[in-house]
Every structure is written in C-alpha cells, then in structure tokens.
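No lab work stands behind these numbers, since they all come straight from the coordinates. These numbers were taken from a predicted model, which means no experiment stands behind them. Cβ atoms are built from the backbone, for glycine too; each structure is taken alone.
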Structure I
Amino acid sequence: MFINCSIINEAVKYYHNALELLPDNAVNDLAAAHHQLGNIYYEVGDLEQALYHFSEAIRYMEMAGNIYEAGKTRRNVAIALQDANRLPDALEYARAALRHFQSYPQGAEADRQKAEGLIKNLILFYIQSL
C-alpha cells in the first residue's frame with residue numbers, strides 16, 4: 001500500500017492543532033481527534049504513539065458516557081496488540097471491550113460475539129506461544 005507521507009504529516013499536524021485548540025469539555029471532539037491520530041500512527045507503524053492516542057480516545061469516550069465506542073476502540077487496540085504479539089495486553093483490552101459491550105443495553109450482540117471470538121483466539125495464540 002502506498003502512503004503519501006506529506007498528506008499523513010499534514011493530517012497529524014492538523015489533528016494535533018485541533019487538540020491544542022479544543023476546550024477541555026469538548027470530550028467528543030477530543031475523543032475523535034485522538035482516535036484518528038491513533039489510526040494514523042497505527043497505519044504508519046508507530047504502535048506506541050497509536051496506543052497513547054487510543055488510550056486518550058477511550059478516556060474521553062468514557063467521560064462522554066460513550067461506552068459502546070470505547071468498547072469498539074478497546075477491541076481494535078486488542079487486535080493491534082495481537083498483531084504486535086503482545087498477547088497478554090491484547091487479552092486485557094479484549095476482555096475490557098467485552099465488559100463494555102455486556103453493559104450496553106441493546107444492539108451490541110454482534111460486537112459482544114466479536115469480542116468473545118477475539119478472546120478465544122488470543123487465548124489459543126497465547127497457549128501456542130508458550
């Protein structure tokens with residue numbers, strides 16, 4: 001896949017500028033900006049920066065009461081950690097995602113099933129890696 005570095009750098013710059021300009025109480029916008037930065041950093045292979053921004057996105061999502069999106073982000077972080085062979089960390093995030101989906105009143109059945117499947121796969125991968 002071709003990645004245009006100048007466009008990526010420009011996007012990163014604008015998202016960081018947005019983070020500086022947004023007021024502390026704009027939790028939905030802060031969550032979105034951090035989430036997008038997490039996606040960008042993950043795509044360019046900077047897992048540590050991606051994890052930082054995903055964690056911040058989750059924190060703001062939870063502050064906003066958006067447990068469902070926080071769960072989806074935790075599940076995506078679990079997949080990223082699995083790809084990096086950080087299986088115990090991935091399992092922790094996947095279990096947290098499942099807890100988020102279980103607390104969601106309705107409409108999260110597909111996401112609960114995905115999280116449960118991810119947990120099963122992570123456990124199998126972990127056992128195989130021993």
Structure II
Amino acid sequence: EILIDEPIVVQTTFKGYPVQYADAPDRYFKQLKQLSRLNLKITRVDTDNIKQAYKVVDEAKKIGAHVIGVRVAYEEDYQAVRDWLKEDPHNRAILFHSSGYSPGYRLFEEFPSQTSFGDPHPVFV
C-alpha cells in the first residue's frame with residue numbers, strides 16, 4: 001500500500017547493458033503517474049553502474065521516504081535494501097527485475113509484507 005501523497009524514491013539509469021534494467025522502476029512510475037494523472041511525489045536516483053541500490057536507500061533516508069522502487073540482482077543490493085527494510089516496518093520496497101535473482105527473491109521471502117512488484121493494476125488509497 002502506497003499513499004497518494006507519499007514520497008517514492010525510484011532507481012533509474014541512462015546506461016546500457018548490464019545496468020539498463022535499473023531504469024525499470026523509473027519507467028513504471030512515469031507510466032503510472034501519466035496514466036493515473038496523479039501528482040505522485042517521485043524522486044529519481046540515477047545509478048551509473050551495477051550494485052548501486054544503496055544510492056536509492058541513501059536518498060530515501062535523506063528525504064524521509066518509506067517507499068523505494070529498485071532493482072535487486074546482486075548481493076550488495078540485497079544487503080542495502082535488507083538493512084533499510086529492517087530499520088523500520090513502514091519501509092517498503094517495490095522490486096523490479098529482481099525475482100529471477102537469488103538476492104531479490106530472498107527479499108520477497110524475508111519481507112513479504114514490505115516488498116512488492118510493479119503491479120499492473122494498482123489500487124490508490
């Protein structure tokens with residue numbers, strides 16, 4: 001569950017393979033914002049290399065956001081997001097291009113009430 005006025009920090013990139021999949025959170029929320037016509041409070045974090053989920057977590061901490069959109073494919077990403085989820089039960093991570101990788105899958109298993117995926121039919125509250 002994400003409140004309409006809740007700040008959301010999303011990962012993006014302008015790099016090619018293998019970093020290119022880090023733009024999925026940004027693409028999802030851009031489309032969601034456009035299609036819903038809601039004024040979602042999106043903060044984008046550019047990652048220019050793999051294993052940089054920590055940048056998204058750092059920005060969420062900096063602005064006090066409890067929702068991130070991020071790709072978790074590497075152990076370093078897992079550790080950064082896991083630690084952030086452990087800090088506060090209100091912290092939630094929407095994972096993109098992650099479930100096919102052990103680090104991302106583990107987050108779904110370990111934090112079932114704090115993780116989700118890019119739902120094609122979101123409900124707004």
Ranking I, II by relative contact order in percent (Cα under 8 Å, 6 or more apart), the structure that comes out highest: II
Label whose coordinates, when mean count of other Cβ atoms within 10 Å over residues 30-37 is calculated, return 21.5 (choices I, II): I
Distance in nm of label points 7 Å out along Cα→Cβ at positions 54 and 86 from the coordinates reads 0.8; which among I, II: I
Of the structures I, II, the one that 45 was derived from, the read-out being percent of Cα pairs over 21 Å apart: I
Identity of the structure behind -27500 (criterion: helix-only ellipticity at 222 nm (-39500 (n - 2.57) for each DSSP H run of 4 or more, over all residues; to 500), calculated), options I, II: I
